[in-house]
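Student: Following this line, the structures themselves.
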Structure P
Amino acid sequence: MVSARKSPQQPVLERQTQVREPHLYRVCLLNDDYTPMDYVVRILREFFHKSQEDAERIMMEVHLQGKGTCGIYPFDLAETKVTLVTADARQHQHPLRCTMEKE
């Protein structure tokens, strides 16, 4: 009879994967001399879900400092918001610019 030898158990190698948070992007509105302030407030409320007070504060930041932050999002969401705001501004014939920059 042949006896079956048990081989020593080999250790199981586990792959350690490192989960990284996605890069975040700051979505900003840029000031111009033609887009009405109430339109900017509407954009902030509609696309960025800001309260009336926050929308007015950000609109004044855009007006006084030339640029205001609307929010910080992962790439896909930031890109979508920039696209939607730009399309709405063009539809309403406003030169409002919306940008995104890496956080």
Structure Q
Amino acid sequence: MRGELARMAASGPSERELAAARASLRARLLRRMRTIGGMAELLGETEVFFGSWRNLRDRLRAIEAVEVGDVRRVAKTYFTRRNTTVGTLTLVPRDAGAAGGAAEDER
């Protein structure tokens, strides 16, 4: 992860990577409009984070306006070691410990 973030800060994504990311984001936004629930959620989110539900088209324009330099600048600013939190996930088998197994069986 750190290596990829360092690459983004140093050179940003390639034009091809950026075009793919734009297409993916645009498609996800538009797919959410297929259902009433998805549309309500999208419009509510746009109201809260973009000032008005009427700004939905502006969100699409903003996606298209992102350039390689923007990604590089944001990566340099925010993806630093100082801003990093590292978590460790430890998997515990289901049958590890009688209490854990008993609680699972009782549900």
Structure R
Amino acid sequence: MNVVAYIVSAAAIFVMAVNLVLIIMLLVRYQGKGKVLGRLRLLLALIAFFFLGYVASPFLVAMGLPDIWLVILVFSVFFFGALYVLITLAVLRKIFSLLKLLTDKH
């Protein structure tokens, strides 16, 4: 069963690495100021946090971290994942309102 957990962990690390590269490319392409870019920078910080957590977690499990710390780690991921979704929805809401503003002008 541990092999399956490590395979899933490796897949999650890979996906988060791709996400990290994508958000960095997006921020490099669209430099400037504003609420959307500020929130994208916050998303970058959360993605980096998740990536580091995903990389560290298999090592923590292999080292035999006490169960209470693993539970705290899981619930921390849940909390920061919920925060990530909240920020993503705020960014989308802002983008859609800007798009509506642009289409209403024409």
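Readers should treat all values here as calculations from the given coordinates under stated rules, not as data from a laboratory. What you are looking at is a predicted structure, and each value in this text was computed from that prediction instead of being measured. Cβ atoms are built from the backbone, for glycine too; each structure is taken alone.
Student: Assign the value 17.5, 61, calculated as Rg and Dmax of the Cα atoms in Å, to the correct structure from P, Q, R.
Tutor: For Rg and Dmax of the Cα atoms in Å, the value 17.5, 61 is produced by structure R.
Student: Same structure again: Ranked on distance in nm of label points 7 Å out along Cα→Cβ at positions 12 and 28, which label among P, Q, R comes first with the largest value?
Tutor: Comparing P, Q, R, the top value of distance in nm of label points 7 Å out along Cα→Cβ at positions 12 and 28 belongs to P.
Student: Follow-up. If relative contact order in percent (Cα under 8 Å, 6 or more apart) is computed to be 32, which of P, Q, R is the source?
Tutor: Structure R accounts for this read-out.
Student: Name the one structure among P, Q, R that helix-only ellipticity at 222 nm (-39500 (n - 2.57) for each DSSP H run of 4 or more, over all residues; to 500) of -32500 was derived from.
Tutor: R
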